[in-house]
Structure 1
Amino acid sequence: MDWKTTIRKNLRQYMMLIVLFGIIIFFQILTNGILLKPMNVSNLIFQNAYVVILAVGMLLCILTGGNIDLSVGSVVAFVGACAGTFIITWGWNPHISILLCLLIGIAIGIWQGFWIAYVKIPAFIATLAGMLVFRGLTLIILRGLTLAPFPQGYLAYSTGYISDIFGDVHLFGVRNTTSLLLGILTALVYCIIEIYSYRSRKKKGYTVENPFALGIKLLVIGAAIIWLFYTLANYRGVPRVFIILGIILIVYSYLTSSTVVGRHLYAMGGNEKAARLSGVKTDRLLFLVYVNMAFLASIAGIVFSARLNSASPQAGQSFEMDAIAACFIGGASTTGGIGTVGGTLVGALIMGILNNGMSIMGISSNVQQVVKGLVLLAAVAFDVISKQNIRFTFLSKFRRKKREGTEITLQESSNA
């Protein structure tokens with residue numbers, strides 16, 4: 001594959017990466033270096049963990065055909081309220097309570113998935129109803145009060161940092177040697193997986209990128225991973241919630257890119273009727289997507305309530321908007337069938353760094369809302385315009401081939 005084809009096929013993802021690096025440099029300069037200080041990088045992870053978790057689930061909803069889930073913010077609040085009631089009010093075991101909260105999230109997903117997939121109520125309406133229902137139930141359970149604090153057994157899963165097994169011995173000049181070694185190991189594993197995937201796809205006859213481009217990609221991303229862990233190692237180490245995020249990102253990246261279910265998701269988003277005629281059980285797939293979304297929302301609810309160390313009736317406000325924006329900024333298509341977990345992570349990072357950078361600069365939350373809205377609009381406009389340009393290029397090529405009396409090839413059609 002040549003450079004032009006590689007760049008064109010990955011234009012949206014590359015563009016958002018460039019934008020992300022540009023935003024980082026911009027705020028690093030304007031905040032006099034505060035943005036990338038170890039303590040602030042750690043805070044960024046804690047502040048945006050729930051957005052990444054929700055955005056991954058939202059991506060799967062969008063892939064099925066541009067559907068969204070408006071109830072996730074209310075589900076986050078409801079699960080937090082349940083956790084607070086179980087643990088603080090009733091004194092239940094924190095570990096059992098967490099398991100019950102996850103089961104409650106699955107039950108919510110079954111409820112909403114049933115109405116959407118089998119009764120055929122539009123996802124927008126069904127989840128809008130869910131948003132109202134679970135917000136109301138949250139207020140009923142908490143009676144307008146905030147429950148706090150949670151015991152350490154509840155906080156242990158998603159707050160705090162990974163301990164340094166080397167103790168007070170600070171190797172390589174960092175405060176937490178274990179975190180740095182974990183980063184080096186992560187970068188090596190990532191490179192090995194990418195190389196193995198590249199060789200496997202090439203062996204099977206699939207179109208692969210230029211080896212030089214692959215090398216640059218591995219070098220840049222590997223260096224970024226090591227830098228991130230090095231920065232965290234210079235503060236207090238890797239946050240525990242970062243491990244949760246890493247597991248979720250790896251699992252769902254593999255699910256969407258390397259499994260039959262993942263291919264069915266993209267096929268359904270591309271053309272639901274054709275997917276159904278090809279044997280894809282679209283109703284069951286849609287049902288499972290919304291069960292999964294509520295399950296991830298319950299994880300986000302536990303993470304967020306642990307970060308606040310309280311169960312608040314106001315928790316989860318506008319979380320669904322942050323998750324949806326992260327998906328679309330990260331390259332998901334408004335019509336479904338297009339989007340990646342990696343792109344969604346990039347979108348969430350853009351939103352998070354915008355929030356953090358403007359907060360450091362003392363910009364009011366009202367202005368921040370305006371900026372985030374404009375960024376979302378620009379991202380979706382870029383998606384629409386780029387699709388129109390690709391379609392125009394393909395039609396022009398098709399007409400030229402027709403005039404010349406030749407046929408356009410399948411490869412040219414897929415590239416377009």
Structure 2
Amino acid sequence: MTEFVRVSEQLALPKGPGVPIMASARRLDTYPVHVCLDEATAVARLCDEIAGRRVALVTDDTVFAVHARRLGERLTATGLDVVSTSFPPGEASKSLPTASALLDWLAGTSLARRDVLLSVGGGVVMDTVGWVASAYMRGIPYINVPTTLLAHVDAALGGKVAIDHPSAKNLIGAFYQPKAVVSNVGYLRTLDGRGLRAGLAEAIKTGIIASPDLFALIEERHAAILAAEPATTADLVHASSVIKCRLIARDPYEHDLRRPLNFGHTVGHAVETATGYGPVLHGEAVAFGMACAARIAERRGLLDPALCARITGLLDRVELPTTLAGLPARLDPATTVAALGQIRKIRDGRLRFVLPTALGETVITDDVSDAEIHAALVVAPSAPVSRARSNGSGDA
């Protein structure tokens with residue numbers, strides 16, 4: 001017998017064509033975050049979340065060689081139908097041409113609207129593939145499988161997906177939540193030191209704005225974190241994920257732009273724009289932005305000098321940049337202030353700074369002057385900076 005669904009509506013004609021019509025739409029998104037110690041456990045969790053649907057796996061070329069090819073083969077061995085593609089690594093690929101190429105590729109697959117897009121990689125992959133998922137067929141399910149520390153503690157969570165534009169970072173984007181996040185901390189053992197440090201910056205940010213306990217954990221165990229010790233990194237990823245998810249739940253679609261999660265990102269995004277999206281990793285730019293915001297807060301009398309020194313001291317100990325001399329690319333302060341002007345334009349003339357006042361406490365203000373920003377940018381280092389930096393992106 002043919003199956004069918006009967007739908008019956010008996011709606012009366014409305015009255016009063018001059019009365020405004022109030023349309024409404026509500027959506028509640030929830031998704032699990034699985035923190036796993038190894039790939040076998042991650043594959044089991046992925047199979048549960050994919051639930052037999054077809055899979056389109058997207059990654060970058062580096063991650064494909066190191067992790068994603070094997071992951072796709074393991075998923076295929078379970079009986080899943082998996083196709084895959086990759087694009088060049090690095091911030092330059094977080095672009096409209098890359099997104100357009102991915103949409104063309106998806107259109108050539110057999111993926112249906114309830115099948116799953118699997119995003120495997122670092123922040124660039126998470127942001128780009130998430131935005132593509134939001135646009136393809138008006139939105140298809142996607143699962144994030146982070147491979148960098150930054151993606152584990154930040155980019156994989158929250159559904160802020162975007163691609164860059166030459167005039168500003170993340171200018172073309174959406175809010176589109178993943179179906180699930182499957183974090184295998186075992187992947188972190190393949191990262192170089194620079195990639196781990198860049199990811200740790202986002203966890204430090206979370207500790208400063210929302211959790212003195214997380215900040216203290218990083219102070220005490222940063223050596224083990226930077227050695228990618230599995231139990232310690234699992235503790236860090238789990239704690240950071242819980243805290244970030246709680247913060248996001250208060251305002252998942254940023255109706256109120258006064259968000260502590262943007263701590264360090266105002267200057268950080270300007271640094272990335274001014275240096276051409278690539279020479280300075282996102283976490284490095286955010287670390288520098290946090291140091292600048294802490295100095296502004298100290299000079300305004302909002303932050304105790306000892307705590308400012310504690311914040312910048314931790315960033316220094318994990319070899320993240322706190323001054324211009326510590327950045328891996330030359331940065332002109334005037335160009336950075338000009339980039340902030342473009343961000344101000346995008347945000348309707350208001351440039352919001354998150355300023356720390358204590359661990360777990362911040363103020364958000366839009367009256368920070370260009371002179372204050374310039375002074376925070378050009379502060380001299382407290383000691384000579386002599387760091388050996390890898391040329392790798394840390395995206396594996």
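Assorted remarks:
- Read-out helix-only ellipticity at 222 nm (-39500 (n - 2.57) for each DSSP H run of 4 or more, over all residues; to 500), computed value -24500, structure in 1, 2: 1
- Computed 16 for relative contact order in percent (Cα under 8 Å, 6 or more apart) - originating structure among 1, 2: 2
- For Kirkwood radius over Cα pairs in Å computed as 23.0, the structure of 1, 2 it came from: 1
- Here FRET efficiency 1/(1 + (r/R0)^6) of positions 276 and 364 (r between Cβ atoms, R0 = 30 Å, to 0.05) was derived from just one of the structures 1, 2, and that gives 0.55; the source is 2.
Each value in this text was obtained by applying a stated rule to the coordinates, not by laboratory testing. As the structure is a computational prediction, the values presented were derived from the model and not from experiment. Cβ atoms are built from the backbone, for glycine too; each structure is taken alone.
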